[in-house]
Structure I
Amino acid sequence: MLKRERSWLTIALINLSVVALLGLLLRSKILFPIPAINFGNLLHAHSHFAFTGWISLGLLTLMTYRVLPEKYSSQLRYKWLLAGILLSAVGMLFSFPFQGYAFFSILFSTLSILVSYAFSWFFIKDLLKAMPPKPVIILAVSSLVAMVLSSVGPFTLAYMMASHSVNTLLYRDAIYTYLHLQYNGFFTLGVFSLFVHHLGHSSAKVPERSLNHFATILSVSVLPTLALSYLWHFPNAVIRAIAVAGCGCLVVTLVSFIVMMRAAKEALKTVSPFAKRIGTLSMIAFAVKTAVQIFIVFPAVGEMVFSNRPVIIGYLHLVMLGFVTLYLFAYLLHIGYFETGRDLSVPGIIIFTVAVIANEIILAMQGFPAIFMLNSILYLWLLWAAAIGLFTGASVIAAAAIKRLRTRSDILLLKYPGSYYQRNNRPA
């Protein structure tokens with residue numbers, strides 16, 4: 001693919017290492033006295049930069065240069081839109097740690113939202129002109145619509161701050177609305193738009209009916225499952241009924257997902273063994289994420305989850321790291337962005353993946369102390385060690401990406417990768 005795509009992906013991977021560094025600083029702040037760090041402000045920087053500088057930039061870059069034909073993706077406006085996303089991310093990175101929610105951080109947050117509106121408008125318009133397979137259109141359009149709708153959360157918070165309104169229920173509901181539409185909408189649907197697009201270009205065709213069914217039910221499930229985010233304050237019967245309906249959609253989604261993956265078994269034989277292992281872990285994380293959402297509808301489980309901070313953090317990291325990030329790694333391996341056996345990317349991905357798994361296990365143990373009965377301080381040290389692993393892995397991956405960009409900038413990524421063995425035997 002184009003050098004432009006490789007450059008944006010390299011920047012996104014560098015940003016991932018910065019996100020991991022911020023996470024390590026947050027874990028260090030809990031254990032050590034670091035007066036220079038304001039925990040709350042740094043947490044805002046960590047989350048906003050992770051959303052915008054890593055996931056949004058990486059995912060939208062791949063959707064632009066992979067899903068859209070080159071006739072559209074080569075247009076200059078996408079370069080400027082991605083630059084706008086990067087600018088807003090960097091602005092939030094350098095404003096939140098020092099001032100929290102104030103003029104500059106709000107300015108760059110607003111810029112990121114406005115750029116996402118513009119990107120969604122142009123991308124959807126070009127996508128409908130290009131007319132890729134129907135399931136790709138469903139997933140990509142739904143992903144960007146969810147991204148746009150998620151801005152309701154930040155704008156609600158801005159209104160509350162401007163009007164000096166103190167409403168705890170509305171405050172938390174606004175945050176949960178934003179997180180749901182980002183995690184279960186934009187991120188999830190965006191990942192599967194890439195996955196289904198890959199299946200559509202495989203030599204072993206997957207039945208389009210299977211792909212259509214999965215794409216439709218997954219997209220439809222996003223709005224009714226939003227009601228699950230409001231169960232923490234025991235809402236009225238209408239909200240609970242919508243949540244139950246959403247869970248029904250998720251059950252069908254899981255069944256449809258299993259059917260699709262079984263049908264895709266032949267098509268996925270073109271994926272290299274290492275990329276397939278990472279991708280499999282990502283899909284397992286998706287299945288676990290979906291199962292957790294389903295069980296939240298039961299009052300006892302929902303009450304336990306919403307009142308358990310380690311479990312909430314574990315869920316957010318499961319989606320962000322275990323599902324989305326690992327899938328992006330697998331995808332980059334498959335399209336030839338990383339050269340397995342030729343650079344440090346594979347050791348970096350292994351370190352990062354092990355740290356993700358360790359982080360999830362430790363958070364689960366911390367969330368259920370009555371079962372594991374360990375000293376609470378031990379969990380903090382173990383999470384700090386996992387954060388070191390995440391930062392180390394992300395840094396090694398970023399270093400490999402930078403080196404490859406500088407030394408092999410002439411290499412074009414494969415638009416529609418064929419056999420793993422064909423790709424590995426092409427001239428160096």
Structure II
Amino acid sequence: MKSTRFSRLMLLITMTNYFYIYILIMTDYNQTRQIIEEKFISRLSWHKTNQDVYLDGELFDIAKFRAEVAKEHNVVLDNDKYIHELTRLCSLNNPFSPIEDYLNECFSNYQDTNYKDLFRDINEQVLHIDPDSIEALYLPKTLVAAVKRIYEPGCQHDSVLILNSEKQGFYKTSFFRELASTDWFETINFASYSKDELMVCHSKWILELGECEQTIKPYAMSKLKAFITKTSDSFRKPYAATNVTLQRQFILVGTTNKDKILHDPTGNRRFWIVEINQKIDIDWIKQNRDLVWAAAVLAYKDNYSTYLNETEQELSNSINSSKYKVEDMWTDIVTNWALDQTTPFTLSDILTKALNKEPKTWKRPDENRVTGILQSLGFEKPKNTTRVNGKGGKYYYPITNNILDKVAS
């Protein structure tokens with residue numbers, strides 16, 4: 001009997017404690033909500049690009065916020081979770097995008113601009129390139145893509161404009177920095193494509209690939225290709241409980257002082273390389289930056305294409321291969337061996353017989369290197385498995401009798 005009474009008493013005490021804890025929690029939450037809604041709601045805003053809370057136009061700093069509340073209202077708000085939740089909810093009532101606002105202002109001020117003439121001028125007078133060349137398409141398409149990423153976050157853009165010059169001091173990086181402004185430009189060296197690197201990307205508009213020729217090296221190319229083609233990124237911010245997915249509103253560009261920078265035949269099509277032979281007219285950009293972006297907005301509204309058509313892409317690929325592709329040391333070996341063949345052969349045959357690699361020791365990049373060399377020679381990449389002399393495989397046919405051999409088989 002005593003045991004039962006004691007158990008009931010302990011249950012009552014426990015329930016009472018839980019009730020008081022609940023009251024304390026609700027008091028803490030409601031007090032935090034009341035202070036934020038009454039004293040800060042008009043000062044909070046939501047940055048649509050990086051999806052962060054801003055207070056008085058600056059990134060929200062919880063330590064400064066807590067100090068201000070303690071000083072002005074004699075209350076210490078110590079629950080970070082409540083503060084972040086409630087400031088976020090209040091900030092959503094006041095969304096803003098500095099870059100979108102800037103573009104709208106440029107458009108409003110210069111909406112009578114002839115964007116085609118402007119694009120021609122910037123190629124001819126600023127970059128000093130032939131305005132009728134294939135290279136003259138690259139910058140306009142990049143500018144419009146940058147605009148499109150702001151108005152249509154997460155839209156597809158998987159090309160990278162690269163400014164190339166043998167000499168330094170031609171203002172290549174300065175060109176991109178002046179176009180974007182210092183606040184919205186960053187040079188980044190991708191080491192691991194980490195959360196911190198992604199956070200930098202989503203706080204900027206134009207990102208320059210640092211040490212471009214290193215980023216495009218074969219060992220780094222697979223990661224770079226995957227990164228270029230993505231339209232959104234998921235990562236966890238320092239204060240967040242879960243991952244956030246951000247649609248991309250930035251574009252990638254590059255600069256280099258080396259002419260031979262391309263290695264991967266399957267990825268080279270993504271790079272739009274413009275050769276710079278004299279100093280870029282950086283003063284023109286400083287004076288006409290708003291006009292440039294107004295033209296880009298006008299072109300965007302006119303459905304200006306941000307990609308190359310099939311004919312343009314073939315020409316771009318050809319130029320990349322002839323001018324900017326690093327000569328592979330396997331080229332001569334594979335070429336001589338493949339052109340000497342009179343019977344069908346596979347990639348495995350080349351890797352073991354021509355390059356003396358042990359069976360099953362090579363990796364996918366090795367296969368891609370050989371495939372690229374064969375395609376440059378005119379060999380057609382086999383799509384289906386066939387049998388030759390009773391042995392199954394994906395066979396290449398001697399180039400001299402390519403069609404006849406396939407028909408006969």
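Every number in this text was worked out from the coordinates using simple rules, so none of it is lab data. Only a predicted model underlies this, so the values are computations on that prediction, with no experimental measurement involved. Cβ atoms are built from the backbone, for glycine too; each structure is taken alone.
Descriptive notes on the structure:
- P(r) over Cα pairs in 10 Å bins from 0, in percent, for residues 53-148 alone derived as 12, 28, 18, 14, 16, 10, 2 - corresponding label from I, II: II
- Parent structure of the calculated result 13.2, given that mean count of other Cβ atoms within 10 Å over residues 61-68 is the read-out and I, II the choices: II
- Set I, II, criterion FRET efficiency 1/(1 + (r/R0)^6) of positions 77 and 285 (r between Cβ atoms, R0 = 30 Å, to 0.05): the highest-scoring structure is I.
- The greatest value of percent of Cα pairs over 36 Å apart among structures I, II is that of II.
- Top of I, II by Rg/Rh (Cα atoms, Kirkwood Rh), for residues 85-268 alone, largest first: I
- Which entry (I, II) yields the derived value -24000 for helix-only ellipticity at 222 nm (-39500 (n - 2.57) for each DSSP H run of 4 or more, over all residues; to 500): I
- Identity of the structure behind 14.5 (criterion: mean count of other Cβ atoms within 10 Å over residues 277-284, calculated), options I, II: II
- Among candidates I, II, the computation of mean count of other Cβ atoms within 10 Å over residues 293-300 that gave 16.1 used structure I.
- With FRET efficiency 1/(1 + (r/R0)^6) of positions 205 and 357 (r between Cβ atoms, R0 = 41 Å, to 0.05) derived as 0.35, matching label from I, II: II
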